[in-house]
Structure 1
Amino acid sequence: MKIDGACHCGDLTYEAEINPDNVVICHCTDCQVMSATAYRIVARSKPDMLTLLSGEPSTYSKIGTSGAERVLSFCPKCGTNVFATTAGEGSKVYSIRTGTIRQVAELVPVAQQWTRSAQPWIDRVPSLPKFEQQYVPTTKATG
């Protein structure tokens, strides 16, 4: 499947070829911290099938639980984390952050990984009240 996307400000744009059967939810603690939420959803590109169309990403390298070095790429202007890949030479598969993909509604996750790190309340999400716009909590004054 051909996809395209951009960071929040639109400075960093890309296109890629992905297999939609490789869309996963990641609950690892690194994804939780780096996305500032409970999990991250990624679509893996086919090897060497990501092309930057505009902008030049900034990068940050980290060592994953497996011991492998991962290079995370983000927009230097708005900070949007766009993709990650392995460090060093050789063929690259990119883990593209689905929130940056224009076709995100078509990408349904097929699996969850690193569930041992998942937040204990994650299974309660489907039962929470839903609001079409921002939720504004009501508070009662205490006497």
Structure 2
Amino acid sequence: MAGFRSRLATVAGRGPVMMPLVGRPGEVAALSLPGHYESYLAIAGPTWRNEVDASVGMEMGGHRPAKAAKHLECPLLVQIADFDRSAPPQASAKAASNGRAEVRHYPCDHFDVWPGADWFEPALAHQVSFLTRHLRPRSDAREMTGQ
């Protein structure tokens, strides 16, 4: 209901209805699974506010990354936390397949690839490698292959 109220308020020219982004289990929040509150606070900066437009849930319900990935014409890296309780790994895998992506798997949960967590360094290394390979200027790429 808060999402609908937020949409109506926005259409009427008022500000959106806000709700907590993260909360402890049983609290009203966009993310409230065990450990989410603590994990998010660990990565939040000093000016971060624990709030999000309540209509985000309505937007997420219509979010179809697998469908959108079919139309991509650029290189795509999809990093999947295999035990993710927030972003379903199956949906990520489907988007990766549709987008002909390079896929990296990590045996962890959603926040375990964020700074300070066990899988952050491997995930970051894969990102840097991907970006280095795909964003290298063409002249550098020709020099590396001897052309």
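The numbers here are math on the coordinates, done by the rules we state, and not lab data. Please read these numbers as outputs of a predicted model, since none were measured by experiment. Cβ atoms are built from the backbone, for glycine too; each structure is taken alone.
Calculated for structures 1, 2, distance in nm of label points 7 Å out along Cα→Cβ at positions 52 and 84 is largest in 1. Taking relative contact order in percent (Cα under 8 Å, 6 or more apart) as the criterion, the top structure among 1, 2 is 1, with the largest value.
Looking across 1, 2, the calculation of Cα Rg over 2.2 N^0.38 Å that yields 1.18 traces back to 1.
If helix-only ellipticity at 222 nm (-39500 (n - 2.57) for each DSSP H run of 4 or more, over all residues; to 500) is computed to be -12000, which of 1, 2 is the source? Comparing all candidates, it corresponds to 2. Each of 1, 2 could give distance in nm of label points 7 Å out along Cα→Cβ at positions 92 and 108, but the derived value 1.1 comes from 2. Identify the structure, out of 1, 2, from whose coordinates distance in nm of label points 7 Å out along Cα→Cβ at positions 28 and 44 was calculated to give 1.2. Working through the options, I get structure 1.
If FRET efficiency 1/(1 + (r/R0)^6) of positions 20 and 36 (r between Cβ atoms, R0 = 25 Å, to 0.05) comes out at 1.00 when worked out from the coordinates, which of 1, 2 was used? Computed on structure 2.
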